[in-house]
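What follows is a set of structures to go through.
Read the figures in this text as sums done on the coordinates, not as results from a lab. These numbers come from a predicted model, not from an experiment. Cβ atoms are built from the backbone, for glycine too; each structure is taken alone.
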Structure 1
């Protein structure tokens, strides 16, 4: 018996999506999040060895969503387009409401 059995795949479960289409989907998702929640702010997370640049939107209630962004310049531009405050998470950290909301979701 193998520790890590080989998987046989017949094809990719993720459809091929162009960068422009992916950007449009991210923008639409963020636009919907901003439109349906109050007090939304953007937090830009720098790239790491394992993850690209990401942007987290946090509502006043602490509810949040995260998506990949091509780079920090694009993240700042998107936040300006959405007309929401934007912060560098390395300088400000995450809001306490986000931590409280996440903790409450784990208890559910």
Structure 2
């Protein structure tokens, strides 16, 4: 029997609907952040990326994280955060419920 993706997650995901903007090789593109954790997020776009890369996910002009694409399913894209864990936590703290930080708090 294989583990589900949820069972393998180190940090819980929060279902959200946040405005985001990605920066990449071709242009900036708006997206909706549909769920998020301290390790990554699920993004939804109006149109598929089609050859575009994503390097940064912005939540506001000042709050941004570096990312790498984990999977791409057309208009839905999963990204992993690549910044240092404490930097990620500082950016996401105002956006996530406290329960998403519990495994992080127990480790540090």
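Who wins on distance in nm of label points 7 Å out along Cα→Cβ at positions 61 and 85 among 1, 2, i.e. which is largest? Structure 2 gives the largest value of distance in nm of label points 7 Å out along Cα→Cβ at positions 61 and 85 among 1, 2.
When Rg and Dmax of the Cα atoms in Å is computed for each of 1, 2, the one that comes out at 13.7, 44 is 2. Can you tell which of 1, 2 yields -4000 when helix-only ellipticity at 222 nm (-39500 (n - 2.57) for each DSSP H run of 4 or more, over all residues; to 500) is derived from it? Derived from the structure labelled 2.
Rank structures 1, 2 by mean count of other Cβ atoms within 10 Å over residues 69-76 and report only the one at the top, that is, the highest.
Details: 1: 16.4; 2: 13.2.
If we compare mean count of other Cβ atoms within 10 Å over residues 69-76 over 1, 2, the biggest value is for 1.
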